[in-house]
Structure P
Amino acid sequence: MTQCKITNVNIVIRPKNQSQDGKALGFAEVVLEDSFVVRNIKILKSNRNGKRFLIFPSQMTRESKRRYDICYPINQESRKYFETIIFNAFDKLMEAQPKGES
């Protein structure tokens, strides 16, 4: 299966004091093939099992007040690829942070 390559990742760490529920860790922006950007990928931590997961961009409609995904991986292999790249970039950035700042 041909897969778009992630060519750049930017991570913004959300300070713990700005997270209302404690599960928002930050946001990711990825560039695919140096030609397409996906912003506002949320990096969250589950309250149930402590595992991290991604929420891809969505939009709420005015009429129904429902959220609809704007873009997302269409199979498990692609989702795992995004998670691996984004979580590795997040971990690297967290390691570079002075202790007590995040």
Structure Q
Amino acid sequence: MSHWAELDSQNKVIRVLVGDNNDPAGDEGYQWLIDNLGGTWVKTSYNGNIRFNYAGVGYTYDPIDDAFIAPVPCDHAELTLNDLKRWECVTCEAAFKQISDSTA
């Protein structure tokens, strides 16, 4: 199975569909998507082997880094995007740890 993310004009993912690895065209269903649905499609990997992260609705595709990036999870000043194109926030991690510790 191949997975394809459709992008809007702002490179936001609007849907993710499954293609056929055995497609007669040999392109894992890409041409079928173009011919039948139109739009802009970028291959994504369910296990993150390409483009850093599996695309989800609301993610953004960054063509410069060739990466799918999740929506911003918070508005803390400490929020950063790491080298794996995943958000990290010291404030959110500390709050989560405090909640986890109190329920242990």
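Here, each number is a calculation from the coordinates, and none is a lab measurement. Model, not experiment: these values are computed from the prediction. Cβ atoms are built from the backbone, for glycine too; each structure is taken alone.
Observations, loosely collected:
- When mean count of other Cβ atoms within 10 Å over residues 66-73 is computed for each of P, Q, the one that comes out at 16.1 is Q.
- Highest-scoring label, criterion being distance in nm of label points 7 Å out along Cα→Cβ at positions 74 and 90, among P, Q: P
- Ranked by mean projected area of the Cα convex hull in nm², structures P, Q are led by Q, which has the greatest value.
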